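Participant: In what follows, structures are represented as structure tokens.
Since every read-out is calculated from the coordinates, none of them should be taken as a lab result. Given the structure is predicted, the values throughout are model-derived calculations rather than measurements. Cβ atoms are built from the backbone, for glycine too; each structure is taken alone.
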Structure P
């Protein structure tokens, strides 16, 4: 599909280690790593292992309001505490508009940490905030999805233009999408089982 790119596990893991290496080479040693949930969780875990940082937190950020209306500004739903005088590293998978990272930084500064730096795998040309560390800069915007969000993304794409009650049509579309993106892990049977979760979640929307 146009303007959509799937990052398979093999490449995603390499990107995570490249990002970790950039941070290590910069000599920045964070006391605490904060993952932007959910997308930043796996990159943050890999980076925390690579850098040997044990203190690890997650931050939940809400982008959508009632009736799936996008909010003007992300809302922080989960915030770590006791970060005063600490060196922080915020990790997410991608900087699209940069608004999520900017909002998180604004909130974390209220706790008066010693320093805050940010790291992502991909930076899009639409971002208004440039992270301190990144692996790839995209010259043209495209939708990127990672192996840790396969079910959610395929479910969203398959439901476009389809009735939520037309399950067979949705499942057929998921199979087609999985083939087109050459998704081999997880197995398509596992993906289809997982899709049921998203069907139940969105059937009343």
Structure Q
């Protein structure tokens, strides 16, 4: 392929990225190069998929493939058991708050479900109901560990869950523990003063 053709390809791919505001790291996707290879292999006369095809039949096929992939993961759970993980996420645009649940096993990590918990009273009873529901859905005998953050309500809910269920052991999230430790360290006078000075230097450098 001559240099001019390569440059033209790059320009048109770039225009598509720029026009739709696609993040540049999308080019690092595992599916980017296979997509380009598929376009090259089908030849110049094949039309690209339409909006309808992408949002309909093609999407349905992808959902079916992912569903089969998740089912394959689940087949290993009776043999290896799993760790359940919960993670709270806030949509900064809509301000909706979601609680996501994932399952980890030696075969890999699988997304299970997401609950919209916006505007709800998040006490221990609220969390333990959600935790118990997700344990019931995946099967109590398959769960050996349940990891949550360290909010007081979550800690209490984890304790109540272990009282109710025989198999899962509740464990606080190590990353959340470290975040809390660093926040407390940052409030120590000498550390806080040093951080404030560093922020001032950064602002001066990047003016």
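Participant: Given structures P, Q, which gives the highest value for volume of the Cα convex hull per residue in Å³, for residues 114-185 alone? Spell out each step's value before the answer.
Facilitator: Numbers: P: 150; Q: 100.
The structure with the largest value is P.
Participant: Quick one: helix-only ellipticity at 222 nm (-39500 (n - 2.57) for each DSSP H run of 4 or more, over all residues; to 500) came out at -12000 when computed from one of P, Q, so which one is it?
Facilitator: Working: P: -12000; Q: -17500.
The value was obtained from structure P.
Participant: So mean projected area of the Cα convex hull in nm², computed for just one structure, reads 19.2; which one of P, Q is that? Please list the in-between numbers first.
Facilitator: Values: P: 12.0; Q: 19.2.
Only structure Q yields this read-out.
Participant: Something else about it: Quick one: distance in nm of label points 7 Å out along Cα→Cβ at positions 138 and 194 came out at 4.0 when computed from one of P, Q, so which one is it? Show your work: numbers first, answer last.
Facilitator: Numbers: P: 2.0; Q: 4.0.
Label of the originating structure: Q.
Participant: One of P, Q was used to compute Rg and Dmax of the Cα atoms in Å, for residues 10-121 alone, and the answer was 19.1, 58. Which one was it?
Facilitator: Q
Participant: Taking relative contact order in percent (Cα under 8 Å, 6 or more apart) as the quantity of interest, name the structure among P, Q where it is greatest.
Facilitator: Details: P: 21; Q: 12.
When relative contact order in percent (Cα under 8 Å, 6 or more apart) is computed for each of P, Q, structure P gives the biggest number.
Participant: Given that distance in nm of label points 7 Å out along Cα→Cβ at positions 50 and 170, derived from a single structure, equals 5.4, which label among P, Q identifies that structure? Each step should come with its number before you reach the end.
Facilitator: Values: P: 3.7; Q: 5.4.
Computed on structure Q.
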